Structure formats: structure tokens, C-alpha cells
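Colleague: Some structures to go through are shown next.
Read the figures in this text as sums done on the coordinates, not as results from a lab. Just so it is clear, the structure is predicted and the values come from calculations on it, not from any experiment. Cβ atoms are built from the backbone, for glycine too; each structure is taken alone.
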Structure I
Amino acid sequence: MDRLTGILPVAPTPFHDDGSLDPEGMRRTCDFLIDAGVDAICILANYSEQFLLTDAEREETQKTALEQVAGRVPVIVTTSHFSTDIAVERAKSAEAMGASMLMMMPPYHGTGLRAGPEGIMEHFRAVSDAISIPIMVQDAPLSGVDLSVPLLVRMAKEIENVSYFKIECPFAADKLAALIEAGGEHIVGPFDGEEAVTLLADLDAGCTGTMTSGMFPDRIRPIVAEYLAGNTDSALGHWQACLPLINHENRQCGLRACKAVYKEGGIIGSDHVRHPLAPLSDRTRARLMSLARDLDILALTWGK
């Protein structure tokens, strides 16, 4: 696989109204994202409701997505788990089915169970030793784990397949800049997340791509492409145009935004999220659709 840059959005996991998996919706989601010009697709991430899926549902979703994509773009499979043994088995399964990359958070369980630096090293090394594809380390506040720059650089230098990093903690730009400076050539793919709410600052810091939701990659991609091409003023203009929708998704909607827009545009048949997540309020949904229509995003018309 060539070095990944650009936009690597997280695909939602579609459900029917009764909460059961919607494989056809998953297939259409993959096709839409490819048509929207993504550089890769991430599945089974937090924005995919991975924490609400059974192991059997994970396997089915993984199989459906990888078969549908069929090598058209790389697929990143999230394989995070507190158990090292389970993380290893998930990683092996993902690679065997055709994943191009894994994404993993450090091992944690709630606020009281977290691995220390050596445990994190051992956890990621065990997964790396079991597979031959790159691993993206997800540094997100959700875990509550402090992944210091020295630890991340050590992981990149000492663990063979650790070479990509998704930095979405507070003050991400400063951390990205420090990581890139300290890690040098070992930091193959510095990415950000958080629905691109800090994307311009993160690009200034040296990140080479972003992992947003899958809601509107057609409008996010030009921000990264223009910036990496040296057209920083154009990139800024694209980002400023997207900011109201980015902010509404990030601060008001979360993972529900992508599903709501996909349903509105006929990509999926239901925007159901599993309990205890709650659906969007009518007020929040109305503002979401208004902002999405203002940007004329592809998801609103692709399925119609």
C-alpha cells in the first residue's frame, strides 16, 4: 500500500428501524464514500458505533464492507479492545479479510483500568507481531490514556507496523508538530480527527490528512488537497465555508449527523442509533439539514 494521505472518513454502521444490521445500507455507504472521492474508508470505529456491536456483527460488517469495496480504496479496520489477545485476533481477522490498515486505541476500560506505558507497548507489539499491515494509533480523549509524544515516538521507532497516528486530543496541532519533529521519518501518516474542526491548524502543524465522519467528504477533501498542493488560501476558503456544518456536527450531533444526512439523501433507509444513544431532536436535525443544504453536499442527492 502506498503512503496514505488525504481524507479517510469513518463509515457509519447502518441499522434498520428495529436495530438490526442493514448490510445493503453498508454496501451503499461504501459505494457513496468511494464516489465522493475518499482516499480510504475506516470501519468499526467509535463513530461506527463499534461499542454497540456484538462480535458476530463486527465480523459481518467487516466482511460486507471489505467485499463491497473490493480493493477500490484501502479499508482501515478498527480493532481496539482492552484484551490484548482479543485485539490480536481481531487484527488477524481484519488482515485475512483484506484490510489495508488497522486502527487501535490504547487499552482502557472505563476510568479505572488503563495500561501504563510498558503495557501499551506490549499490547501494540503483540498486534504488530501478528500482522503485516500498518497500524494507526488513535489518540483520543475517550480513552482517558495519556499518550505522550515520547511514548508515541518510541512506539513508531520500536514497533514495526506502527507508523500512522490519529491525533484528536485537545491542542492537537501542538502535539502533531512535536510528534513529527521528534519522530521524523518514523511518522509516516500524521492525521487529525474531530470532524475537521481543527483541520487548518493541524495542517499548519504538518498533518497530511484527516479522519472525519463520512457525512460530507466531497467538501472536506478539497481542504486537504489544496493545502498539500501549496494553495493555502484556497484551503482556508474551503474550510471556512464548511465550518458551520463542521461545528454543528462536532458540538451538537456527533455520530448521529452522518446517519441523518445519509437517510435524507437516500443512501440508507434508517438513521437508527442503538440505545442508550438517542435520536437527534427535531430542532437539531432541522439545523443540520439546513446547513447541509447550504453546502449542497453530495450525500443529500447521491441516493435519489
Structure II
Amino acid sequence: MDDSKKILIPIAVALLAVILWASTFVVKEWETAIKLRLGEIVGSDYEPGLHFKVPLLNNILTFDQRIQTLDSRPERFLTIEKKDVIVDSYAKWRINNAAQFFRSTGGDSARTARLLSERINTSLRDEFGKRTIQEVVSEDRMELMKLLTKAVDAQAAELGVEVVDVRVKKIDLPPEVSESVYNRMRAERERVARDLRAKGSEAAERIRADADRQRTVILADAYREAEETRGRGDGKAAEIFAAAFEQDPEFFAFYRSLTAYRTALGAGDTTLVLAPDSDFFKFFNQQYSTPR
């Protein structure tokens, strides 16, 4: 083999390697790709692996097929009550049709974000326009996000992307709406408080009236029982007095007179004007009339 052939063989091998390298392209596991021929799409959605193309004639564009996050800036929407709310949301999306994605967005990520944001805002505006403020901040919020995801995904199909999830991070009220809502909430709480106070006053009056009734009944029963006891005591005392009087009438009369003397004369500065021969001094007169 002459020297010229020795030189041509490595050159031919190198040229073949360059042609082979230029005729293949690799799609990674997280990518999707489209094949262009003079700007026209001739192949799309290639599986991960090694694929072939025509050098110089075909152009290959690859796109990240992993789930991506679109974090939108807070937007203001109107509820069914014509009240403004400021909504902060984000969406999870991925490319599911590389050819349609390229036709709609040109593969431009900024344009994709803008088009998706427009569709998300349109769906948010529609859904919030059907609900009150209370509904969008209550448990219905989960159902709201499911509906949003479904609606945005349907609109995003024309972009060649799939919207996996739409989430509302935060819902705020503008200052002027917040004040109005707080005033209404305060008025509602005050109304509830007045109702509770009125019910409490009614219950207190009912309890107080029942207690007064029971007090009156108890006092009446106690007075009746006391009078009955007193009557029985007076009757027993009269019976005892009568029995004592029958045993010794003179002594009993004397004892009663002493009791009368103690009561009348032991009351302090008391002056009695009585005749000397009054029955009150009967026992004194008897004492002085007794011979010495």
C-alpha cells in the first residue's frame, strides 16, 4: 500500500464518522423533539434514544417535557357580589404535543407563559364571577381548583401543553372591600350577641320568677306549719295550766299573781295607779291582814 492510500483511509474514516454524527440525534428521557425540513415539521414526539436525520436538510428542536411551574402574579377579579378579590395562583404544566407546541408558541418559553397566563386568568375570572366571597374562601375552594384545572387544560390543548394542576395560593381582599366585609361581620356578630343577651335575660327572668314563686310557697308552708305548731303548743300549755289549776287553784292563782307582779313592776320606771283594795294587790292585802 502506497503512502497516499495510508493518508486517505484515516481521512475517509473521519469523514464517515462526521457524516454519521451529523446524521443522528439523541433525545434524552426528559425531552421531546421535533424534526424540521426547511422549517416544516416532518416528525415529532420522538421517544428517548438515538434517531436519524438528513444532515443539513433536517433540523432538530428539543423541548423539556418535565412538569413545569407557572407562578402568575396576583390578579384582581370580581365575585358575583361585584366585590374585588386579589388572587395569587400558580399552575403545573408540561408539553404533551411537541408539534402543536412549536406551531402555537414557536418554542418560546416567555410566549408560552403569557398565553397560559391569559387562559388561566380567563378561567379564574369566569369561576370567581359565579361565586360569592364566602364560597371562594370556604371548603368549596377545592372544588373550585378542580374546575379551574379542567377548564384551563381544555383551553391549553391548542398550545400543545397539558395543565396538570391549578392552585390558588392566596385570596386577599382590597382594603376598601376588607373594611366593608369586616363591618358586616362585626354587625352580624353584634346581632348574634344581642340575640344571645335577650335569650339570657328571658331565661334569667323566668328563673327569677320561678324562684320567687318557690320562695312564696316555701314561706307560706313554713308559716302554716309554724302556726299549726304554735296552736298545738298553746293548746298543750292551756291543758297544762288547766291541770295545774285543778290540782291547787289557790297556789296557781298565787303563782299567776307573782308572774303579773314581775311583769308589771320589773319594766323599769313604771308607775301604776291602783286602788289599795284592787284585786291586783290581793295577796299583799292578805299578808298585811294576817294577825301578828
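Colleague: For percent of Cα pairs over 35 Å apart, the calculated result is 65, so let me know which of I, II that is. Working shown, then result.
Modeller: Working: I: 13; II: 65.
Here the read-out was taken from II.
Colleague: Can I ask one more? Given that relative contact order in percent (Cα under 8 Å, 6 or more apart), derived from a single structure, equals 19, which label among I, II identifies that structure? It would help to have the intermediate numbers written out before the result.
Modeller: Details: I: 19; II: 13.
Answer for the origin of the read-out: I.
Colleague: For which of I, II does helix-only ellipticity at 222 nm (-39500 (n - 2.57) for each DSSP H run of 4 or more, over all residues; to 500), calculated from the coordinates, equal -20000? Before the final figure, lay out the partial values.
Modeller: Values: I: -14000; II: -20000.
Derived from the structure labelled II.
Colleague: Here FRET efficiency 1/(1 + (r/R0)^6) of positions 73 and 249 (r between Cβ atoms, R0 = 41 Å, to 0.05) has been calculated and equals 0.95, so which of I, II was it run on?
Modeller: Working: I: 0.95; II: 0.00.
That value comes from structure I.
Colleague: Work out which structure the value 15.5 belongs to, where mean count of other Cβ atoms within 10 Å over residues 225-232 was derived from one of I, II.
Modeller: Details: I: 15.5; II: 10.0.
Of the structures listed, the value fits I.
Colleague: Quick check: 3.5 is what I get for distance in nm of label points 7 Å out along Cα→Cβ at positions 161 and 185, calculated from one of I, II. Which structure matches?
Modeller: Working: I: 2.3; II: 3.5.
It traces back to II.
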